[in-house]
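**Q** What follows is a set of structures to go through.
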Structure P
């Protein structure tokens, strides 16, 4: 069993346990559940913004501990202040060291927040709304095309946007009317190898009416400029900032360089 299969099996156990401890009705009582959401689509189409989806991630199965010393609120405030178009917050605890609390603390910022997790059940989408997320991630590699459509439809009903993540040509079939934003992950989720050409090649086959996001393996301004020429509007960057002693300074420097380059 590869790492993605292992994560999904663990996620099934977690979701079943959480359903027993907190009902959907209880989740809907959260003050975040009825707050007006921010539109990732609008933020990405705003040419005055960087297009960067800046991630807060403590660790990963492939890298181990990335940065477990910094404060989520301080880091995400800096990401927002220096021009991030969206925040991505890991909420998976078992493999990535994230938590619901992290996303709730990041909610002090007035930009879209992506709940970065492995969504397999409608319950998790209600959870996302209840913790203050604006966008959910659906990973094609662990869902059928039909399941993507069902989950995306459910998310839209409760005013959440959907980022569909693909990483090969076969997964293009997961794209549907309900998935307006499509991300191409340059990291193979089964082997964790990274190839930035994956985004370039797949971008040519993604329907023109979809907003495209490049994910993983982005370490410099030149790569973003290449992706921009290929029609990408968003750029999800995690480890590049989080692996630095001060992710806040690292992001500020990167964002300023990008603004001078476009």
Structure Q
């Protein structure tokens, strides 16, 4: 998982709280349409759950991730994985396709990432990805910022994620020579298997790190209570306000 510098990852915690991320990735794999003999890069492969699926369909799949513990988990599946920073994409190309699921929104330096993808793709290669899109987790973000403001911290200044609109992402890709084949903003209310507390534990550190460690637990609990009327149903089940941006773009001849 390529990440915000303040975010850390636990392979066990990610599997427990966020397995739904890979489970919901099948439509992105279908859009990728991996074929036998192709060489594919999974950018931000995490623990390799989706990489493993792609590997059954393609000739060669290489994972790439910035989190050492997740890289170790992916390698334990028998996958070839490179540890590195997606903002400085150092991996030997060319690739027939670059795939990414639920990762690009963690990297606010989006221009550097797209430039790196363009470098490693073969001419005519595919860039297929799904990421958080405009207004993704808007309620959750607002609640976490409110908690910081209540603690005397300017929560509005905390922006750990890049959630572009279709127009913004399309323009970024085109600046790097890509032809955008499809670009779709998809509202996707997402059930949380371990509730909002589990989500904040897994993904909320960019906000909680603004507070002393001894205040993290209370701050997370406060955010949960703020969000309960909006995102917790009468049965006690939590549903996150996800909005995903899914796209497919083609690298032109001469990029690689």
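The numbers here are math on the coordinates, done by the rules we state, and not lab data. All of these numbers come straight from a predicted model, not from anything done at the bench. Cβ atoms are built from the backbone, for glycine too; each structure is taken alone.
**Q** Using the calculated result 2.5 for distance in nm of label points 7 Å out along Cα→Cβ at positions 142 and 230, pick out the matching structure from P, Q.
**A** This value belongs to structure P.
**Q** Determine which structure produced the value 2.0 for distance in nm of label points 7 Å out along Cα→Cβ at positions 62 and 94, calculated from the coordinates; the candidates are P, Q.
**A** Here the read-out was taken from P.
**Q** If Kirkwood radius over Cα pairs in Å, for residues 174-213 alone computes to 10.9, which of P, Q did it come from?
**A** Source structure: P.
**Q** From P, Q, which structure was relative contact order in percent (Cα under 8 Å, 6 or more apart) = 23 calculated on?
**A** It must be structure Q, since only it matches.
**Q** Which of the displayed structures (P, Q) returns the greatest value of mean count of other Cβ atoms within 10 Å over residues 54-61 on calculation?
**A** P
**Q** The value 36 for percent of Cα pairs over 27 Å apart was derived from one model only; which of P, Q is it?
**A** It must be structure Q, since only it matches.
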